[in-house]
Structure I
Amino acid sequence: MESHKEVIKRLQVAFRSGVTVPLQFRLTQLEALLSLLEDNETQILETLRKDLAKPKFEAVLSEIDIVANELRYTICNLQDWMQPSYVGKNLATKLDDCFVRREPLGVVLIIGAWNYPLQLILAPLIGAIAAGNCAILKPSEISQATESLLSDLIPKYLSQECFAVIRGGAEDTKLLLQNRFDHIFYTGSKVVARSIMQAAAVHLTPVTLELGGKCPCVIYGELDVKAAAKRLVWAKFFNAGQSCVAPDYILCTTEMRDMLIPAITEALEGFYGPHVQQSPDYGRIVTDRHWNRLTELLEKSKGKVVVGGDCSREEKFIAPTVVVDLQESDALMEEEIFGPILPIITVESLEQGISFINQREKPLALYVFSDNSQVVTTVLERTSSGGFCSNDGIVHMTLPGLPFGGVGESGMGCYHGRWSFETFSHRRACMLRTWKLERISALRYPPYGETNLGWLRWATTAKKKSWGVCSVM
């Protein structure tokens, strides 16, 4: 069995050979990845069922189709993305070719998360392949069945000289991070992210961090409460609440809360029936440890459970739960919940709700439900978050044209669509100079003089009418 160093060395040799650079190689690997999904859909669904009891519907949408659509989008657009981007010029460089060239970084490391164990490994891999890199994949050991499946399938479909899967737990990841990579892409918790940044700093390795945070949902003003409840319930309890972009808590007035609770109850019964635990459409908590953390948060909370609250350790089941009458210091408000527990915090005004959000770390996503466009605009303009969506939840991350990523403690960098390609590319500034216009070039040579300086400043200054496209020397 190869050591980490041997695997990395093998991929470095492959990268330096230039095999990953041609468009055709990239397209071939992307098409092979698409075949992996299409050929093994049944096995993938069974695996996700083992890890998280994911319903087929949720697994297809959030693990298979989202990756497949990303692949198709990338395959269709990759040739255009690879073209150089020409930039504006001044008089001194008028006859030169000045452009930005996208080049692969080298051997990159992608560390996935357990909540969407297929998507969160393969989606960034698409960008790494598209940009012409070699990649080492480190799936989460918590979702063991998916980890095993990926380690089996990736070598069968992708070039073994350019791509590898490394399995193992936290200690294995620490050892892996002692090696030098050209980029590290990590999805997971803030605690682990800090360790990854420290390891990356030793080699000055750039990182992309896709983290989480407490994503607020502001519900304010006039709206269809029943429709809002359905969209909210779907977004919150999809994957049993184990989504980094799930609404973490609600901010609304007392009047809105009193209308919302019966609407949430009605939506839950419509989705999962009168006995959620028996529903084939509701998932489970990934491990006993994660189940314990969530139930302990619920026990510590001083709030009042008004919906759900039922738990089963044997099944790792926690019913969709709504908690009200919380203080800002409540246990449920101290950390990202990452499970099917939804606190409702009451505020007296939109201003108070915005202030509540802005006093906390910037979230990965922020949601606002309202028929009043001014309410939506006000929240959008006066807050900061990785992503923003009005009158729905989660769906913004499914559009390849939108960048997906955090800000502040919710992450750094972004991906999806072209943004993935850019994340894994070096944007190389290129100027191909001509021997012409030497008279202008000669203005910079000693002996220096005021006249030459004046002419040179004139030749290299961007003109006002083209400030938007021209650059100075």
Structure II
Amino acid sequence: MRKRVLYACLLAWSASTQVNAEQPTTINASPPTTAEASQVLAAHLFTLKNGMQLIVKPDHRAPTAVHMLWLRVGAMEEVSGTTGVAHVLEHMLFKGTPTVKTGEFSRQVAALGGEDNAFTTDDYTAYYQQIPKDKLAEVMKLQADSFVNNQWPDDEFKRELEVVKEERRMRTDDQPRSLLYEQLMAVTYNVHPYRNPVIGWMNDLDNLTPDDARSFYKQWYNPLNAVVVIAGDVKPEQALALAETYYGSLPTHPVKTIKPALEPKQLGVKRIEVKAPADQAYLLMAFKVPQLTSVDNPTENDWDALALTVLSAILDGNDGARFERTLINNEQRIADSASTGNGLYGRGPQLFLVEGVPANGKTVADLETALRGQIKRVADEGVTEAELNRVKTQWIASEIYQRDSVFSQANQLGALWAIGLPLETKDKLIEMLRKITPEQVRNVAKKYFGDDQLTVAVLSPQPRDPNAKPRTPPAGLRH
């Protein structure tokens, strides 16, 4: 599962604002209070006797629970020649232990009345089970066993690797926009491992060995590099006791640190063209922007990262946003679609992405001029209080609505831990958001959208093969 794909799910908070884009908004309505949000968000952080951490978020509205195991390891930790190994290893963790045979893990979870899955991103890997609350001990025992006792024969690895390669063909090679995004990332970043796809380059997958995966597993699958997240109808002290039983005595070893991969300064606009079978041209632009690293003592860069996310929502946060109003639904229609997304936070450097499809009779160049023109208009004229208040109201309401989902609560807490941000980050961001001014939004529009921060990728549509047949998802594909 790729987290950082614009067209699949616009990055971080910008996506949150779009969830409720069609809901009516009263501009002068008071957003929900942070106190109300805090009553829902309260989470407990524990350290087990072996140093592993545990997060417990009680929510007693339904007799269910979510159990997640998060590893602070993803595609970022891969080395040249083994891209894709983090994701392949995620698949292999379901392939058995000395006491649980291949395929038995998911069958046992299903027999308990639950469901399970996993996902890998650049920043982390996570495994989860959603189960009735009285089955929590059973899934914790299963997951802890898989975590530290994972083993499989070479033939099983080779079979699963073919599943992953077919997944790459189906989700990237055969999807023109996915292909374009992959190429954009490879060109945008010179040094940082974000330049590599989470699924891996096909040549690396072709040459990946069972021992590559075993080595990655031994190096990074360590209780000191992991956290257990439990959310739902649970009591913190009971969850702690269970975690000590199943995780607290697991063996540990020192966690390896990786050297920082700092990007060199970009010295001019970068442009690429990707030719692939498609019906329409497609434009994707990436601007290098700062990431949020602190909510306790925010710096200018932290405030800028938040203001950039607000700018994204003003441009593309609801049906009345600027792109919709000025580029899509008007007489001089420039775009069939246009979207933005800001990478608010992550373990590595972030991007502000802008994408669109030109309308009939318009070129990609016309669309690029129009999209950048809308950002320049904000830089020149600023934004209105009404626009800013609309974004704040939608953003805060959306964040609180998301907390109705126990899985969403667990997922947010795990991601914050993996990235290295406090568990209270979402509440603190709401407080910061309330203080964002029109001038701050205008300033970031001026500051971060020049050519020296820009990479432009264009999909040039080619004729489709009339005889081509859609691929069938490979057997064993988990997500």
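Every number here is computed from the coordinates shown, using simple stated rules; none is lab data. Note that the structure is predicted; figures quoted are calculated from it, not measured. Cβ atoms are built from the backbone, for glycine too; each structure is taken alone.
For structures I, II, calculate distance in nm of label points 7 Å out along Cα→Cβ at positions 58 and 362 and state which one comes out highest. By distance in nm of label points 7 Å out along Cα→Cβ at positions 58 and 362, the leading structure of I, II is II.
Taking Cα extents along the principal axes in Å, for residues 162-233 alone from the coordinates of each of I, II, which one would give 55, 24, 23? That value comes from structure I. Given a value of 19 for relative contact order in percent (Cα under 8 Å, 6 or more apart), point me to the structure among I, II it was derived from. Corresponding structure: I.
Can you tell which of I, II yields 13.8 when Kirkwood radius over Cα pairs in Å, for residues 114-209 alone is derived from it? It would help to have the intermediate numbers written out before the result.
Working: I: 13.8; II: 16.1.
Derived from the structure labelled I.
Each of I, II could give percent of Cα pairs over 41 Å apart, but the derived value 20 comes from II.
Taking mean count of other Cβ atoms within 10 Å over residues 82-89 as the criterion, which structure among I, II has the greatest value? If you can, show how the numbers build up before the last one.
On the way: I: 13.6; II: 24.5.
Looking at the calculated values, the largest one is II.
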